[in-house]
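Some structures are shown below for you to check.
Where a number appears in this text, it was derived from the coordinates with a stated rule and is not lab data. Everything numeric in this text was worked out from a predicted model, so none of it was measured. Cβ atoms are built from the backbone, for glycine too; each structure is taken alone.
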Structure 1
Amino acid sequence: MRVIVIGGGVVGLCCAYELARSGAQVTVLDRGKVGQGASLGNTGWVCPSFSYPLPGPGIIREGLRGMLHGGGPLAIRPTLDPTFLRWLLGFRRSATRGRWEHGVRALIGLNGRTLELFDSYAEAGVEFEMHESGLVLVATSQAGLDSYSAIFRELRSLGFEGESVELTPGEAKELEPALSEDGIAGGVHALVDRYVRPESLVAGLAARLAAQGVAVREETDVTGIESANSGVRVAADVEQLDAHRVVVAAGASSPRFLAGLGVSLPLVGARGYSFTFAGGALRPTHALYLAEAKVGISSYADSVRIAGVFELGQSNDSLHRRRIEAMLRTVEPYFEAWSPSAQVALLQWAGLRPMTADGLPLIGRSPAIDNVFVATGHGMLGVTLAPATAALLAPFVLEGIAPRELEPFDPARSA
């Protein structure tokens with residue numbers, strides 16, 4: 001069976017990997033370079049402990065504060081774009097306790113094999129950098145610590161089984177010596193979580209796909225998808241490519257396809273930023289989440305990456321240096337002597353994360369064209385959810401087997 005995967009980010013490449021492993025003849029099409037979108041600059045967290053929908057009680061109020069005061073980690077930028085306005089209304093409807101709990105249960109189900117799948121990639125020869133030291137949340141205030149401790153308790157009450165340990169300031173300092181014991185109120189160590197270097201994962205998957213005979217075509221712009229000859233025809237640049245099935249995994253570029261596929265749930269890009277640098281002798285050695293700053297840090301073998309900010313209402317991936325500088329300043333109170341704002345960047349990145357109005361990805365058969373499937377809208381959980389998305393979607397694409405775990409992510413749903 002011939003399958004075209006549109007999108008060469010982590011979700012698209014994972015889908016191509018599972019499809020090829022199951023015997024499909026796969027071609028990947030990417031409008032740019034493979035792995036150069038949201039997969040390039042994120043922290044690479046594999047974080048079942050942090051897998052919950054963004055819309056929830058209080059989130060709209062927080063976003064409006066960011067809009068009015070500026071500079072915050074979450075901001076809603078005013079725009080009259082009709083798609084964004086529909087998205088914002090759907091987001092508001094989804095920001096209820098009941099919808100949030102439904103989303104948590106759905107993500108727990110999707111994440112059931114996440115760690116096993118990452119291990120299977122490594123065992124199959126996919127080369128990538130992975131760390132299994134967990135994620136450490138730290139807070140400078142008791143209120144900040146309590147808010148996330150409450151989230152972890154709620155996740156456990158809804159069925160999440162991952163182990164986490166609460167830390168005193170001294171215990172957090174012992175685990176991560178770069179922290180300031182006097183500057184923090186405590187922390188939580190999510191033991192089950194991991195993190196990868198996302199560029200290495202994408203490169204490893206691309207290399208493995210090449211070895212499997214998968215054609216990966218870069219700088220190929222897809223302009224149309226339609227039914228043809230009991231299959232699907234894809235217009236790509238000046239060519240017409242025929243396939244039995246198509247998977248749309250184009251991240252923040254997916255909206256241009258979704259209306260034609262009958263997907264009514266709006267999807268928009270949320271801009272985020274990251275700063276990657278050598279780190280210096282005083283750098284942290286773990287993956288850290290800074291509660292009040294809402295900033296993530298990943299310590300890789302040869303560098304450190306700081307990532308954060310969630311700007312809604314942005315339509316491009318323009319990089320604003322002042323945004324990065326403001327983000328870096330929020331980091332320093334958590335550390336004893338480490339000063340990221342004084343570091344020289346190896347990579348400064350801004351990119352769009354694909355966000356649905358209800359905070360859950362779109363995974364499944366498209367409503368309008370039976371032979372086209374969708375795998376997009378993973379927001380800030382792309383690396384975490386990509387292998388599970390691919391493993392569950394591949395038999396659906398090839399054999400028509402719709403797994404129960406994908407029901408909450410049906411592209412035909414509405415917000």
Structure 2
Amino acid sequence: MPTRNVTALLGEWEGFRIGTVGRFEAGELSEKCKTPEVLIELIRQPGPMVCSGCGQSCEKVHDWEERWVQDLPILDAQTHLCVQRFRVACPTCGPKLERLSWLERYARVTNRLAESVARLCRDATVQAAAEFYGLGWDAAKAIDKAYLERSLGAPDLSGLTLLALDEFAIKKGQRYATIFVEPTRKQVLWVCKGRGRQDIRPFFEQLGAAGRRRIQAVAMDMNGAYEAEVQAQCPQAQIVFDQFHVVAKYGHEVIDEVRTQEAARQHSRRERAVVKGARWLLLRNAENLKRADRVKLRELLNANRRLATVYILKDDLKSLWEYRLPSYALQFWKEWKARALRSRIEPLKQFARRLAQKLDGILAHCWFPLHTSLLEGIMNQIKVIKRKAFGFRDDDYFFLKIRAAFPGNPG
């Protein structure tokens with residue numbers, strides 16, 4: 001094949017010219033290869049080379065070796081390059097590998113192939129990207145991880161004034177992580193293992209003293225470790241307990257508990273099964289239920305007064321976050337708490353008393369209306385990322401994928 005045709009198909013490799021070109025059918029060179037292969041010999045052209053250490057031009061060569069590198073496929077064939085890799089005799093650095101614009105120092109794939117693998121990994125699984133380009137899973141994952149590290153870099157924390165943080169399960173019931181989000185831009189800033197004070201402290205240390213003083217409000221769940229560390233690091237910041245977490249806590253501590261109690265009180269096995277199986281009917285928003293499910297929910301609430309009470313008070317509690325004037329919000333809270341205490345439902349009464357201790361953080365939404373749908377959407381996307389990868393064995397890579405999924409809206 002004429003070299004000009006190869007160049008037209010695949011482009012040029014700066015500093016090299018094309019030597020021998022050969023095409024081989026699937027399995028002809030290796031039984032493991034399931035697609036045709038194109039082998040291209042690249043020969044270094046005369047001229048100065050650039051030291052990869054200091055960047056200065058060098059004329060002298062210390063030594064060289066041949067290296068096989070994979071490039072983007074040509075039509076249906078994998079492309080492998082036989083590259084002469086030179087070490088220059090740099091007067092400043094000593095023997096150093098030559099810098100190439102299209103190939104990293106120790107890479108076995110070209111930069112453009114690495115970028116293509118990373119783009120495919122963004123929308124598909126690592127396994128799919130590996131199979132498409134004829135790479136191993138570990139190689140594709142390493143390419144994507146390196147690309148993410150370069151492209152994401154360190155987040156810009158210079159103008160940060162608002163924060164939201166939440167926990168999620170890396171492996172349910174065993175390992176957890178904490179995610180830091182800039183809520184107005186919807187940007188994931190930082191992800192770390194753990195959910196204790198010592199786990200999240202490095203983020204605030206990274207902010208620096210001036211950055212910590214700039215923080216005005218932090219939205220979170222009612223995790224005592226989060227609250228204590230934020231108060232210690234940013235004492236001027238207002239803690240905001242958002243609707244999503246408070247209502248989720250209500251569902252776990254009140255609705256689930258009362259549902260379990262009511263199931264135990266039923267006389268027949270069928271009635272117990274109906275109450276036990278009503279968990280999602282009671283926890284989900286009514287507008288998200290199908291028509292048949294809404295009928296089932298209405299029948300259940302008509303038949304069980306205690307379940308009807310805790311369900312109605314759950315929906316009413318959400319209304320607290322609709323108020324923008326603190327005085328009106330406080331009045332609504334007092335009325336809601338009085339109804340809860342009059343209910344004679346012990347889990348509901350206990351929840352109301354505990355929530356009263358967090359009232360300042362709940363009413364703070366009047367000054368800082370940080371929307372809960374943001375964190376809920378991020379948590380759902382994290383679950384999708386985990387499912388696509390069938391569970392990440394590399395936590396750092398998993399955290400990079402999360403940051404890449406939420407780069408933030410342009411300011």
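Here are the numbers for this structure:
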| item | result |
| --- | --- |
| Distance in nm of label points 7 Å out along Cα→Cβ at positions 196 and 220 - structure with the largest value, from 1, 2 | 1 |
| Comparison of 1, 2 by mean count of other Cβ atoms within 10 Å over residues 36-43 - largest value held by | 1 |
| Comparison of 1, 2 by relative contact order in percent (Cα under 8 Å, 6 or more apart) - largest value held by | 1 |
| Structures 1, 2, by mean count of other Cβ atoms within 10 Å over residues 284-291: label with the highest value | 1 |
| Identity of the structure behind 29.8, 92 (criterion: Rg and Dmax of the Cα atoms in Å, calculated), options 1, 2 | 2 |
| Structure responsible for -10000, with helix-only ellipticity at 222 nm (-39500 (n - 2.57) for each DSSP H run of 4 or more, over all residues; to 500) calculated and labels 1, 2 on offer | 1 |
| Source structure (of 1, 2) for distance in nm of label points 7 Å out along Cα→Cβ at positions 260 and 348, computed value 1.9 | 2 |
| Mean count of other Cβ atoms within 10 Å over residues 28-35 derived as 11.2 - corresponding label from 1, 2 | 2 |
